[in-house]
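What follows is a set of structures for review.
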Structure I
Amino acid sequence: MAGFIGSPQMNFFDGELEKKDGKYQLKVGEATVVLGGKAQELLAGKGVGERKVTVGIRPEHIAFAAAPGTDTVSSKVDVSEMMGSEVYLHVNAVGRDVVLRIPTTDLPAEHRAGIPYGTEINFAFRPELIHLFDPETEKNLMY
């Protein structure tokens, strides 16, 4: 998958697009994410069925999760970089190197000065900001 403009670059994951109770949802690792309303409309309008997808999400569109849940991804911190009012977390999740860009105010107080190497954390995708691509053609499935 080609890189995108921006720093840090977009994160990419292997995923499965499924339909349950008439709604599109996405499986990434153990996480299941129900897609946002606009994605629901676009995918349904194009008649997209269940399939393998490449999921793209920008580092700033990933949320720190205080606890694990059915919609969260577990990861281990490799590097924590304080960047003023944000922290860049470089983590390993579902076999990928992933970058999260989290406002320090969204972190628990004990992590606002950084998160030590090896710390297990959970994160969630903001469903309305997910991009879906065909893994073979790399075409955006929603536009």
Structure II
Amino acid sequence: TTIGWRFVNPLMKKQYGIDSMPETAENVAEQYKVSREDQDLFAFRSQEKAARAQKEGRFAEEIVPVFVPRRKQDPLVFDTDEHPRESTLEKLASLPTPFRENGSVTAGNASGVNDGAAAMLVASETAVKTHGLNPMARILGMATAGVEPRI
């Protein structure tokens, strides 16, 4: 699930913990002394920038429109990120902190819960030839990196 875990690996829980995204935000805010006011201000400015960029069409080439057919009506077209919200600092300051008692993370200053999708088929050179595939890219290398799961 978005907030929380369904099937927790007990060894992973013991070694790393299973903090949700809002809990990790609280951990980071506490560790680095990021105030609620600073979080709200950053969120407000970020939302303003996102809305402005969206209005100026800066994301138009990044979102593939999805057309949902309807009976006797034009299809619904989803071609815009639904996350940017018009808000105010006053509204952000009034939101509760449901993730930790006396916390600082709210639904307004945390990352949004958004839907998104992507698909990719990775195939060996043999599979490409066998199935007549037309590769669009070639993987030359890879790496992973991360931080302690609590942050």
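Just checking, which of I, II has the largest value of relative contact order in percent (Cα under 8 Å, 6 or more apart)?
Values: I: 27; II: 32.
Biggest value here belongs to II.
One of I, II was used to compute FRET efficiency 1/(1 + (r/R0)^6) of positions 10 and 106 (r between Cβ atoms, R0 = 25 Å, to 0.05), and the result was 0.20. Which label is that? Walk me through the numbers on the way to the answer.
Working: I: 0.80; II: 0.20.
Attributed to the structure labelled II.
With helix-only ellipticity at 222 nm (-39500 (n - 2.57) for each DSSP H run of 4 or more, over all residues; to 500) derived from the coordinates and found to be -9500, which of I, II does the value describe?
Working: I: -2000; II: -9500.
Checking each candidate, the match is II.
State the single structure among I, II that was used to calculate percent of Cα pairs over 14 Å apart, for residues 18-65 alone, giving 57. Don't jump to the answer; show the numbers that get you there.
Details: I: 57; II: 66.
Checking each candidate, the match is I.
When FRET efficiency 1/(1 + (r/R0)^6) of positions 34 and 130 (r between Cβ atoms, R0 = 35 Å, to 0.05) is compared over structures I, II, which one is greatest?
Details: I: 1.00; II: 0.10.
When FRET efficiency 1/(1 + (r/R0)^6) of positions 34 and 130 (r between Cβ atoms, R0 = 35 Å, to 0.05) is computed for each of I, II, structure I gives the biggest number.
Rg/Rh (Cα atoms, Kirkwood Rh) computed as 0.98: which structure among I, II? Don't skip to the end; give the middle numbers.
Numbers: I: 0.98; II: 1.06.
So the calculation was done on I.
If we compute mean count of other Cβ atoms within 10 Å over residues 50-57 for structures I, II, which one ends up with the highest value?
Working: I: 17.5; II: 12.4.
That would be structure I.
Of the structures I, II, report the one carrying the highest value of FRET efficiency 1/(1 + (r/R0)^6) of positions 58 and 122 (r between Cβ atoms, R0 = 30 Å, to 0.05). Mind dumping the intermediate values first?
Details: I: 0.95; II: 0.50.
Largest value of FRET efficiency 1/(1 + (r/R0)^6) of positions 58 and 122 (r between Cβ atoms, R0 = 30 Å, to 0.05): I.
Laboratory data are not the source of any read-out in this text; all were calculated from the coordinates shown. Just so it is clear, the structure is predicted and the values come from calculations on it, not from any experiment. Cβ atoms are built from the backbone, for glycine too; each structure is taken alone.
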